[in-house]
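These notes open a run of structures that come right after.
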Structure I
Amino acid sequence: MRVGTLVELSEHIDEKFEELRSMGMECCQLLSWNEELFTDEMVDRVNQAVKKHNITITAFWCGWPGPKTWDFYDGQLNLGLVPAEYRYDRLKTLMHGSDFAKRMKITDLVTHVGYLPENPFDDNYRGIIAALKILVGKCKENGQRFLFETGQETPVTLIRAMEDIGYDNVGINLDPANLIMYGKANPVDALEVFGSYVMGIHGKDGMYPTDGRNLGLEVPIGQGRVNYPELLRRLKEIGYKGDITIEREITGDQQKQDIKEAKEYLENLIRRLEE
């Protein structure tokens, strides 16, 4: 189980991979919210940088156009494929992202789908699942898995959606902090529900929400409510073989320092499990 971090797609991808290597990492998830970068030129740049620095890109985290509000109110209306008014354009972007990732030989596509309805009889649920079937089918054609980023739905709602999609190339990118920050589940307990679907992991930490409007606070790994020693033990127990991708949602020097400390923290835990 290697430890890497998220790397944002840009024209400076060579420098970003060089920095990744300087931090002692050899794997990452590639992230982009900018569809204008999904070009042949960028494919060449990424592929050259991958070869030069010997980096493994474990997944492409693909954003989508339009408004996005990370809270419990406006977020219900504007995140992911859930709002019908944005669904068509976002589906096109995600399918474009799948094709883009294929040209870089990336086999996992990840995104936030939005606040999936808890009620399977919700009038909007059928349209969401229909769109997801198209997207997951596209990923299957491209030899890829589609992974739901956790957080905005309960574990039962998520596993129901995957069952309703009905494809064998659908899974979960487990963000344990999101489950806590959105108040949806304890991530260790959530593995009892969807552990067999976990195909990627974000290393992130956070606190539970303290009001009905705002997400809980994201904090450095080891300072929040994610029980990483127990989480990693359970992941090993259920046979998880993938990597952990650190995500720290701040910028600047403090972000880099927190990522370095998170790497050391996680690698120490992994080492103890392997002893």
Structure II
Amino acid sequence: MEIKKILNNNVAVTLDEKGKETIVMGRGIAYKRKIGDELDLLKIDKTFTLSDKSVSSRFQELLTNIPMEHILLSERIINYAKIKLGKELNDIIYVTLSDHISGAIQRYKEGSFLKNPMLWDIKRFYKDEFEIGLKANKVVEEEIGISFLEDEAAFIALHFVNAELNGDLSNIYDITRIMQEVSGIVKNFFKTEFDENSINYFRFVTHLKFFAQRVLTNSHYNDGNNDLLESIKYKHQKTFQCIQKIKPFIAKKYKYELSDDDMLYLMLHIARLVKDI
């Protein structure tokens, strides 16, 4: 493997057999080396091949600015998350998580602790991702000796939500806020608490997540389910009254008009959740 770029003594860039940029890491792997030299394969501890060139470029820049141990512990967390979530994640997670964890470690060393205003909503809406955040806290404590607060686990959780949705964190905060708002309207209307361990709650939250994305991007879909909507309105009259609270709220605050399909699927999920059957 021929060196194409040297980032520091421990990190270099080469090309894989398909001609893709591959970042290789290892203690002293590029020490006293120059571009064009062959790498000592025995010194390679980790390789990263990121499909997106812009992400790879950002990751390379990050590697020159944060300790290698922070990158490696972040990779350990990402590998755990892939198994836990059972899905592929956008490569951007290697950049955002490594950057966040390294910055958080520095903040904690300086005695600076950030409170997460959305802690309880994140715990409620993104249970799997929050568990990954707690795992990240444990990994940091094991490897660095710093104990992150639950607030940090919630910040970390959002990086994984972001990597699943291929959005950006500002969008994720907006999505979570809409989920909280709609959920709050349903709770207040039915004067009930949700069973957050139920499958119906999981389905409701999953639907809300993608509904919120459509609201923010102002993208509608309508499969022509008007007849079914009329039937559901008749069968679940109280749920339809609840939808009549959600619809003007979303229209006023987000300039998004609920389509018939939006109303239909929200009604179906809410009816199951509050047992309006």
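Of structures I, II, which gives 20.1 when mean count of other Cβ atoms within 10 Å over residues 121-128 is computed from the coordinates? The structure behind it is II. Source structure of the calculated read-out (P(r) over Cα pairs in 10 Å bins from 0, in percent, 7, 30, 38, 22, 3, 0) within I, II: I.
For distance in nm of label points 7 Å out along Cα→Cβ at positions 81 and 209, find whichever of I, II sits highest and give me its label.
Largest calculated value belongs to I.
Structures compared: I, II; top value of FRET efficiency 1/(1 + (r/R0)^6) of positions 25 and 65 (r between Cβ atoms, R0 = 30 Å, to 0.05), i.e. the largest, recorded for II. Looking at relative contact order in percent (Cα under 8 Å, 6 or more apart) over structures I, II, structure I comes out largest. From I, II, which structure was distance in nm of label points 7 Å out along Cα→Cβ at positions 97 and 233 = 3.5 calculated on? Computing distance in nm of label points 7 Å out along Cα→Cβ at positions 97 and 233 on every structure in I, II gives 3.5 only for I.
Out of I, II, which one gives 11.3 for Kirkwood radius over Cα pairs in Å, for residues 113-168 alone as computed from the coordinates? Answer by label: II. Taking helix-only ellipticity at 222 nm (-39500 (n - 2.57) for each DSSP H run of 4 or more, over all residues; to 500) from the coordinates of each of I, II, which one would give -14000? The correct label is I.
Laboratory data are not the source of any read-out in this text; all were calculated from the coordinates shown. Note that the structure is predicted; figures quoted are calculated from it, not measured. Cβ atoms are built from the backbone, for glycine too; each structure is taken alone.
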